[in-house]
Structure P
Amino acid sequence: YTKPVQRKDIKVLGKQGLGIVYAGANTMYSGHYISEHDKEISEKLGWVMCGGDLSSPTEVTEQYLLDLEREVFLSL
């Protein structure tokens, strides 16, 4: 018998964090520090790291984030 692995939820910021990521990416793009492609990648990465379209900070499972990552990767 082996004890099942205890689930470790991960706290994500949701739309609050996503707004910060989008504002930062847009500022960098407007200042010509990054390309349009870099901006798109930054926004997609932020989408995953913030947990997608969540309305408030929430704890999510690792599988939830992996599913978001897969969805974003396939959209590129």
Structure Q
Amino acid sequence: MVTVHAILQEANGSFDEHSSNTYELNEAQVTALLNSEIVTYPRNTGNGSKSSEKTRIVEKNFTLFEFEPAWQIVFKVIE
């Protein structure tokens, strides 16, 4: 499993901290994610309900220097 810290960025450039999450993905899921043009991203809308947004990956970083190697990926909402 690979740790992915997912950060949601609004179309206007601000960040949605409530919809940023950490996921544990297998290698095939990470490969598919990194090779995707458009990613459907889950958004927390409050009161436990969710919706989704069409996004693009605008930044991706991989670190080997943390306690556990992990990806940090920024997903930007497509207008």
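Worth a mention:
- Ranking P, Q by distance in nm of label points 7 Å out along Cα→Cβ at positions 52 and 68, the structure that comes out highest: Q
- Structure from which 3, 17, 21, 19, 16, 10, 6, 3, 2, 1, 1, 0 was derived, P(r) over Cα pairs in 5 Å bins from 0, in percent, options P, Q: P
- Source structure of the calculated read-out (relative contact order in percent (Cα under 8 Å, 6 or more apart), 36) within P, Q: Q.
- Structures P, Q were shown, and helix-only ellipticity at 222 nm (-39500 (n - 2.57) for each DSSP H run of 4 or more, over all residues; to 500) at -19000 was computed from P.
FYI, it's all coordinate maths here, none of it is from the lab. Bear in mind the structure is a predicted one, so any value in this text is a computation, not a measurement. Cβ atoms are built from the backbone, for glycine too; each structure is taken alone.
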